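Following are the structures in question.
Just so you know, all these numbers are worked out from the coordinates, no wet-lab data involved. Quick caveat, the model's predicted, so the values are computed rather than measured. Cβ atoms are built from the backbone, for glycine too; each structure is taken alone.
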Structure P
């Protein structure tokens with residue numbers, strides 16, 4: 001059987017230029033989130049299949065890479081369904097593993113606990129631009145904080161990070177799952193239909209108001225309910241006044257404090273911004289995960305044409321492990337998409353002391369080569385990046401290649417000049 005050079009579909013090899021960008025972004029993530037008090041943790045890439053299939057991951061549960069039982073536990077002849085053959089799977093996100101982690105270690109952690117988690121996740125998805133079957137996620141979560149201070153801190157920390165790696169004029173879209181439910185109830189939809197209605201609403205940016213109306217009516221919903229529902233969106237502004245309008249309109253259908261909290265989040269984030277962005281109220285924002293219970297948010301960038309991050313409050317997930325609900329809120333940035341955008345714009349990593357290449361003539365005597373090595377090490381101790389390479393015949397091409405790798409200065413060493 002012939003060996004295959006290309007990686008498995010949906011996965012990729014990472015070349016040095018991209019790896020350099022990835023390492024830089026990771027370093028900025030850790031530096032920035034540390035200033036906000038987040039502590040780094042790590043969880044295994046394999047989770048119990050019972051946890052992964054607990055109906056909290058939405059559509060992602062259909063994309064699990066499952067792991068067969070091993071040895072005597074794998075009894076093919078006795079299996080009646082797929083789950084009889086598996087006992088684990090590769091994690092499809094970092095939120096579920098974090099919830100299990102906290103349920104297991106809560107007594108050893110501070111409260112509230114501010115967690116930073118970075119790692120690969122896997123989804124058996126259809127690969128496309130910016131989407132792979134193996135990709136890195138970067139999450140920050142605040143566990144044990146019931147107030148909107150958690151939302152404000154998460155959004156502020158994430159927007160600060162994006163500003164520090166060169167992004168500007170992006171948008172934070174904000175909504176609340178309880179507001180979504182209140183709008184559906186006010187319009188006459190039954191509670192059992194909320195998830196179906198929200199799935200269709202989530203297509204608003206792709207098919208427009210008329211498309212959403214047609215789909216809802218085709219699904220058998222009353223036209224009067226659909227018209228009432230969609231009229232709310234057409235009348236709602238994308239700022240704090242839009243939130244206040246819905247509060248006045250929905251009345252008793254909306255829980256007390258929901259509108260006020262959204263306004264406070266928007267005003268607080270705006271007042272403490274450390275980057276160039278805007279925060280807007282978007283009543284059509286749904287977020288696909290069924291575990292969200294309160295405020296939800298997404299990052300959108302015009303240059304990408306879609307979301308590059310999102311999150312929200314999920315106060316009931318940890319309770320699935322412990323029997324007691326724990327306030328929880330998180331924000332995940334689309335690490336792979338951010339790296340892709342930086343590569344597309346030919347982003348140059350800031351280097352404090354520059355990157356210097358020493359080009360050494362071939363067959364340099366050992367004593368003279370030692371002098372060059374000692375000089376390079378001395379400069380490295382002072383923080384400079386020094387790359388020593390043998391000088392090629394086509395020196396011009398060699399320099400051009402190294403310039404593409406970020407080298408800004410060259411020093412040449414010849415035998416007869418040492």
Structure Q
């Protein structure tokens with residue numbers, strides 16, 4: 001384990017001990033019944049466990065095929081609420097059953113296709129949360145510690161839960177929300193990013209994320225956001241500042257035909273010690289139709305512009321799978337930008353209780369308009385035992401059309417256990 005990771009764990013542990021001590025001091029000297037309530041809140045919580053047994057076959061034609069058999073688990077404990085406070089602790093383990101048959105991003109087997117499921121044993125989440133309601137309508141929430149902080153659309157910041165190893169954040173998070181007025185404000189300060197390539201790739205951070213939401217209108221939810229992402233010496237080339245707007249349909253009736261849509265527009269430029277000076281834009285638009293007892297069919301288009309081929313709009317804390325892109329060939333758009341028209345179809349009940357989705361993507365460079373490739377993805381899933389066991393099959397193929405991108409084929413089978 002690296003010194004940086006050890007330091008990160010110690011920092012989280014010290015913070016948790018300090019807050020536990022504060023709660024204990026606050027309760028000391030009070031009536032015995034209140035002390036009993038605190039003890040019951042700590043001992044009367046709930047255990048959380050989920051596991052994923054995964055087989056992932058990936059074949060990049062520029063490398064040897066990989067067969068990754070892994071078993072990942074998340075195990076945690078959440079206390080009951082005491083005067084608005086709750087504590088959550090969660091460990092994470094990923095064991096590779098075939099460690100010499102795939103490249104996990106860190107094990108050095110670079111002649112094989114990359115499957116980003118490295119072995120790890122780490123503290124995945126450890127945070128104190130406070131919730132309060134006042135004036136019968138306003139919700140106040142604070143969360144401090146290691147957490148899966150998602151301030152807005154996962155296209156920009158998310159935990160990347162498609163992999164065995166989560167992406168989490170050492171962060172301070174706050175939210176104030178009023179459902180009667182349909183207004184919410186969120187803020188997060190992130191001082192470390194615990195990335196999915198185990199502890200060796202974590203980033204120190206001095207980053208601020210803000211989000212303002214209006215969701216009272218049933219036909220449109222609106223979000224205004226800004227990101228100031230500074231990853232210091234660990235990833236200065238990923239540091240950026242962004243300003244944008246999100247609009248989507250939000251909730252829509254499931255029992256009748258309904259229009260769905262979402263769009264995003266954002267501006268991004270260099271920030272912190274990023275060695276590249278650039279200005280880039282993002283535009284995404286998606287429209288679809290929801291058919292009762294059938295599914296949702298959507299067409300969309302995303303454009304990440306380039307600044308004269310030097311740099312394009314980047315997504316350092318996200319994943320392409322937010323847009324149903326299995327290959328992750330374009331986790332970040334290339335420096336000459338990216339046009340991405342796409343189509344998706346999804347349903348929770350195709351046949352015999354099986355749900356799934358289908359996606360198609362085309363890729364074109366923004367600078368020259370060159371056709372870079374296309375991708376076809378299919379996911380099928382079925383709940384085998386209610387609230388206990390789910391099976392999921394994933395197939396994805398990317399067909400590269402230039403020398404820069406080779407063909408990539410993926411087949412995966414997951415068995416997911418939840419308790």
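Values as computed for the structure displayed
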quantity	calculated
Given 16 for percent of Cα pairs over 41 Å apart, calculated: source structure among P, Q	Q
For 10 (relative contact order in percent (Cα under 8 Å, 6 or more apart), calculated) the corresponding structure among P, Q	Q
For distance in nm of label points 7 Å out along Cα→Cβ at positions 45 and 349 computed as 3.7, the structure of P, Q it came from	Q
Test item: helix-only ellipticity at 222 nm (-39500 (n - 2.57) for each DSSP H run of 4 or more, over all residues; to 500) calculated as -12000, pick one of P, Q	P
With FRET efficiency 1/(1 + (r/R0)^6) of positions 245 and 341 (r between Cβ atoms, R0 = 35 Å, to 0.05) derived as 0.95, matching label from P, Q	Q
Among P, Q, structure where distance in nm of label points 7 Å out along Cα→Cβ at positions 53 and 389 as derived comes to 5.2	P
